[in-house]
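So, here's a batch of structures to check.
Coordinate-derived values only; no laboratory data. These numbers were taken from a predicted model, which means no experiment stands behind them. Cβ atoms are built from the backbone, for glycine too; each structure is taken alone.
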Structure 1
Amino acid sequence: MQRPRSEEYLLKDTSPHLGGFMAAGDKLTRTYDLVEQMQYLYVHVVKAKDLPFKDLTGSCDPYVEIKLGNYKGITHHMEKNTSPEWNQVFAFPKEHIQSPYVEVVVKDKDLFIQDDFIGRAVFDLSEIPKRVSPDSPLAPEWYSLEGWNGGKFGELMLAVWMGTQADEAFLEAWHSDAATVPSDGLASIRSKVYLNPKLWYLRVNVIEAQDLVLSDKSRCPEVYVKATLGSQSLRTKVSPNKNVNPLWNEDLMFVAAEPFEEHLILSVEDWIAHNKDEILGKAIIPLQNVDRRLDHRPVVSRWCNLEKHVTGDGEKKKKDFKFSSRIHLRISLDGGYHVLDESSYNSSDLRATAKQLWKHWDSYCVAKYGHKWVRTRTIIDSFNPKWNEQYTWDVYDPCTVITIGVFDNCHFQGEKAKGNKDGRIGRKMGEVQLAVRFTCFSLVNMMQLYSQPLLPNMHYIYPLSVPQFNNLRFQATQMVSMRLSRAEPPLRNEVVEYMLDLDSHMWSMRKSKANFFRIVNILSPLVAACKWFDQICTWKNPLTTVLIHVLFMILVVYPELILPTIFMYLFLIGIWYYRWKPTQPPHVDIHLSHAETSEPDETDEELDTFPSRTPDVVKMRYDQLRSISGKVQTIIGDMATQGERLQSLLSWQDPRATAIFMTFCLIAAVVLYLTSFRIVAFFAGLYLLRHPRFRYRLPSAPVNFFRRLPTRTDSMM
């Protein structure tokens with residue numbers, strides 16, 4: 001019987017045969033213990049010597065061919081070389097082994113006729129040694145090449161062994177499932193680890209300028225400062241001082257990445273008319289010379305000389321012209337901020353009914369946490385890829401999330417794939433199996449994190465405005481994308497933007513519905529409480545009503561019992577809910593995201609970032625509507641987030657946070673029981689009305705604790 005679709009996308013427990021402890025001398029080392037161990041036959045082709053000449057021209061262009069049943073791996077050929085060096089590794093999964101022996105053949109490449117056979121070496125698979133990490137790599141050996149008639153035709157250095165994916169050679173090896181991939185596309189299917197570039201916020205506080213030289217001294221200048229850093233460009237407002245000594249005192253902020261490749265270019269310009277500006281002076285500031293600050297200490301201002309802007313043959317005039325204009329700045333590289341990103345998913349599900357028309361996925365997986373990105377190798381032409389690769393991150397905060405995405409590799413065809421974009425494999429496209437373990441070395445230190453600010457202190461002392469934050473986040477995403485695309489294999493722009501959820505603030509009917517039902521879910525306990533109170537008032541359950549009346553009279557007579565009773569009640573509720581404590585980690589919930597019930601029109605609207613079937617004016621208005629709706633959507637989502645944090649206090653979604661809150665409730669119940677209610681109310685009122693001198697700009701420990709409570713934001717697509 002077919003199972004209901006409502007159960008089709010639930011989180012499922014599996015029981016794979018995972019790795020375990022391996023002996024390493026006198027110690028036990030845990031290697032690849034979260035994934036299934038996969039057996040591979042490795043063939044390391046190092047080099048050859050004393051190869052004979054086969055061509056009529058007296059040259060030899062050798063290459064090596066490894067045959068294992070129907071699977072074949074080929075090295076690149078070496079032109080006119082009788083002692084070539086290849087140093088290539090080939091890996092064949094154990095389940096692909098279809099022959100009792102592996103044959104290594106050396107051939108001579110010929111462009112016009114059939115390639116010439118030079119010699120071969122044959123290995124019986126039953127005699128191949130096994131290597132288990134962390135053993136040292138197997139040393140290669142020289143093997144004589146035998147001809148068809150039994151003669152000797154040179155020697156080949158090889159190493160052949162059976163190993164697992166924990167082997168050092170696994171990452172750089174040629175895999176048999178990539179037999180159709182050309183040599184120039186092999187690099188794009190290998191697994192790699194990437195690191196985010198180190199990002200800084202460049203803060204430029206433009207204060208004033210002095211002694212500007214105007215071409216037309218009869219008019220009042222309208223002067224502003226334009227700052228450019230690479231592709232980022234910002235400008236100040238026009239100075240209210242309409243003279244040659246303008247004042248601004250305005251902050252401009254950029255994102256800069258180490259190593260600093262661009263200079264900051266400041267130009268003081270005079271707005272004359274529409275599309276007509278006069279450059280009054282320029283200053284170029286290398287970022288290597290800019291002070292770096294990690295806290296909120298003040299930055300010392302400095303004066304920078306402005307150079308006269310000249311064009312054409314103006315260098316000689318520039319030398320003869322006395323130019324003393326300068327600009328007053330405060331400039332710093334702020335490292336006390338954290339460049340935020342959010343995690344959510346959206347993708348399409350458009351598949352033909354006939355299986356013959358289905359696209360075969362060439363899939364790889366990308367995972368991101370903090371500054372570290374990882375990418376698995378690409379499994380070619382498979383609906384059920386098995387990566388079985390294990391990676392480790394240092395967790396800096398238990399209240400953060402790891403983002404995982406699956407993509408379709410459209411670049412393994414090398415030069416033929418230029419201009420392609422890697423596709424997203426997502427909503428209703430299948431299931432991904434993960435094994436995750438979180439290890440805590442110090443429970444006390446981790447508990448202490450719940451009272452610390454969620455973000456670095458600079459976010460609270462010098463908060464960024466919403467427009468600044470959105471602009472800097474976009475620039476940071478572009479910069480990370482540009483840097484990671486320069487790796488080999490590149491992590492491409494579309495992958496980085498999808499993992500960082502760059503379009504998360506765009507309007508989507510599906511997301512709006514999801515956030516609406518989140519709010520409904522938050523308000524449902526309040527509605528239920530109102531209905532329960534109405535039942536008490538209408539005596540639907542006389543026994544319960546009598547008990548409530550007795551409790552009410554007790555609290556009226558003894559008001560000091562109100563707060564202890566509330567906290568004790570919350571403590572008992574938390575104990576009662578412990579039996580339903582979640583046993584599975586938070587994950588992408590297809591029902592919460594309303595991805596299963598979305599209509600084709602909604603999917604098309606969500607994926608069609610810029611409407612393509614309307615005139616320009618309508619497209620512009622539609623974009624404006626989506627932008628406004630996106631802000632409303634964000635506000636609704638934030639409201640739902642705060643409500644979900646309240647819900648999570650007693651839901652054991654985060655066992656450590658619930659335990660902390662329950663301990664507080666118990667202590668508060670006892671203290672308030674032993675202390676006069678009037679005294680508690682008196683000191684609580686004084687604390688709330690305390691003088692600003694006794695207030696701190698950093699958020700308090702309860703506020704930090706509340707902001708770290710889990711929400712369902714990270715479980716939405």
Structure 2
Amino acid sequence: MKKRVTLILFCCCRLINYLKNQETNSWATSFRLALVFLVIIASQFVITNSVFAQDYTRRAPDLDRLTQELFAEIQSDQVPYEDLYETLLQYYQTPINLNTATREELRSLLLLNENQITTLLRHREANGDLLSVYELQSIEGYDLRTINRILPFMSVLSGNQNASRGSLWQRIASEDNNALYLRYERVLQQRQGYTPPTLYQGKPTTRYLGSPDKMLIRYRVSHTKDFSVGFSMEKDAGEPLTWNPKNGQFGADYVSAHLLIQERGRLKTLALGDYQLQFGQGLLLSSGLGVGKGAETITTLRRSSVGVRAYSSLLENTFFRGGAATVQVAPTVQATGFVSHKNVDANLQQAQDSLAQFDEFTSGLLYTGFHRTASEIANRRQLAETVGGGNVGYTSRNGNLAVAATGVFTHYGTPLLKRAEPYNRFELSGRDNLALSVNYSYVWRNLLVFGETARTTSGGLGTVNGLLASLGPTVDAAVLVRHYDRDFNTIYGNAFGENTRNINETGVYIGLKVRPVARWEVSAYYDQFSFPWLRYRASAPTDGHDALLRLAFTPTKTNLLYVQLRQRLKPRDLPTDDATRPVPLPGEQLRQSILVYYNTAPTTNLEMRTRVQASRLRDDNGLAWRQGYVLAQDFSYRLNSALKLTARYSIFDSDDYDTRQYVYEQDVLLAVSIPALYGQGTRIYGIAEIRVNRAITFWLRYAETRYRYQSTVGSGLETIQGPLRGEVKAQMRVKF
């Protein structure tokens with residue numbers, strides 16, 4: 001009620017200020033007083049009967065539905081979805097302040113287009129700080145769907161909220177966003193890697209050295225624009241618990257910790273321990289905020305220069321370890337410096353030829369993060385990696401122009417030397433790599449142009465440039481052009497592209513989003529790309545394309561229906577049955593897919609989601625279409641404030657592994673599950689979320705996949721005898 005009264009007073013004050021500037025006479029004065037009265041009544045009516053009729057309480061975001069909207073069709077296991085998922089959760093736990101957020105910070109949320117950001121900043125400049133989130137309804141471009149999507153990640157605060165909270169340690173001790181997570185998970189069936197070893201040619205067969213239990217401990221306390229402190233410890237299934245501090249082993253195989261301090265005068269950010277960096281369009285430095293191509297065809301195209309971020313995810317190879325600091329050099333200039341040193345996984349090899357370029361070398365870095373067998377443990381942290389560099393950026397006072405330069409130097413203790421394959425000819429070789437880049441961003445009216453160009457030690461050039469345009473209140477368009485030389489080598493870059501690495505690629509992306517009538521939205525993109533040099537499983541220069549069309553209907557804020565079509569033509573060597581030509585032939589694969597998704601909430605406690613997903617695949621060697629599909633039905637029911645139940649039943653059928661289906665699943669908080677389903681069978685899972693009290697919450701999850709016409713599941717050390725694979729997972733959160 002207080003917020004409702006505040007908003008009414010806000011409207012009246014704005015109107016009275018307007019009246020002060022007008023000429024007065026008796027008739028006009030009476031009319032304006034009557035107008036004031038009508039505004040008061042109308043404000044009360046609107047607030048009472050709008051979607052914000054109740055006093056605003058920032059609700060938890062529906063991250064599962066939001067993930068569906070952003071990703072839509074997930075057909076890859078190479079994207080760090082867990083990092084993006086956790087980023088969205090951190091925005092909820094440390095929301096963006098609408099009264100102080102910069103243009104770049106608003107872009108980083110990936111949910112607002114450039115026109116919406118501009119209108120918000122103009123509203124703030126013209127009217128001062130927002131008094132309530134209710135004001136979003138009065139800003140041009142903010143419909144109810146947009147407001148409902150961003151509200152969980154936004155706050156409205158005035159002044160320096162941290163000034164009156166005491167010292168840093170006092171603020172940490174009194175922070176509400178303070179929680180410890182304990183997680184346990186295990187596959188119930190015995191896998192080959194956990195059976196007693198047997199002899200093969202007189203030698204014991206390979207086995208996992210640890211237990212099949214996967215365990216996690218994670219703690220974090222943080223506050224918006226102030227601080228973040230946390231640590232994570234994880235033991236993967238099959239990894240042994242080892243205490244060897246000299247070798248960096250403290251029980252769990254993976255240990256991570258960080259301390260982040262922000263807004264301490266001219267010191268904008270200080271990070272110690274594990275952290276991430278993102279500048280420009282991600283050509284040199286990119287954290288997990290890149291979504292790439294998906295159902296969101298406009299806002300996720302551009303990367304945001306969020307700078308230094310605390311790292312608390314469980315991916316064991318996408319972070320820096322050391323220190324980083326950002327300083328406000330001048331009102332419009334910021335400078336960031338960083339240094340990192342850690343040992344990464346690699347398979348070190350000795351040269352067999354005395355005339356070889358290097359006596360000892362590694363053919364590449366290992367990114368799995370698993371240390372379960374003797375060979376995996378032997379490769380653990382064998383390669384010393386030192387990275388240093390910085391960024392200097394200028395941002396105009398109105399935020400419309402931003403220009404920055406970035407430099408990154410990487411040194412390895414042992415030289416890199418790829419296998420002598422034709423497609424590896426231009427890969428990074430040696431110990432050192434220096435990369436320099438310049439990035440820019442400029443807003444003019446409803447247009448945003450942006451880009452980054454970089455050069456590496458090898459002489460390779462990489463550049464990505466784009467344009468986002470709001471062609472009208474209901475039409476958004478995007479164009480992005482990219483080119484990465486065959487010898488453009490970066491280690492921590494992840495700019496927009498078809499490949500998982502920015503190398504040997506040229507492409508043009510065109511995106512469009514149209515809202516023809518209320519509640520309807522049409523999204524589409526077309527991406528044409530080529531690879532001027534050879535690639536793995538592509539023995540000739542090739543090209544391809546990727547196209548998507550999506551029609552979405554949102555009848556209410558709780559209902560969503562969309563249909564999506566996608567076609568992808570990508571080059572790939574094709575096997576041949578010709579005995580006289582055993583070498584694979586250059587060819588192409590055409591993949592076509594359809595996705596129908598419906599989300600409805602018949603009551604406030606019940607939510608249902610239906611998903612039909614199918615794809616077919618054909619090689620250009622004349623073979624028939626191969627296909628696969630998944631039909632999934634989800635139910636979510638909240639019995640009361642203490643118990644929520646979620647379940648899914650799905651059936652799947654695919655002709656082979658190439659037609660496998662990736663389907664996003666709900667999981668315990670901070671966990672992501674995207675299994676690859678192939679063959680024939682069913683998959684079910686159920687989750688119980690139990691809130692014991694304000695401080696303690698439990699999650700229990702069981703999932704199983706049952707295959708038809710199979711006597712075993714998996715391969716290698718993951719082989720299970722029988723057609724069933726079941727998993728259990730339990731998590732407890734303790735809030736302090």
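Any idea which of 1, 2 comes out highest on distance in nm of label points 7 Å out along Cα→Cβ at positions 176 and 560?
On the way: 1: 8.1; 2: 2.6.
Once distance in nm of label points 7 Å out along Cα→Cβ at positions 176 and 560 is tallied for 1, 2, the winner is 1.
Quick check on the output: -4500 is helix-only ellipticity at 222 nm (-39500 (n - 2.57) for each DSSP H run of 4 or more, over all residues; to 500), derived from one of 1, 2. Which one produced it? Derived from the structure labelled 2. Looking at Cα Rg over 2.2 N^0.38 Å over structures 1, 2, structure 1 comes out largest.
With distance in nm of label points 7 Å out along Cα→Cβ at positions 88 and 112 computed over the structures 1, 2, the top value is the one for 1, the highest of the group.
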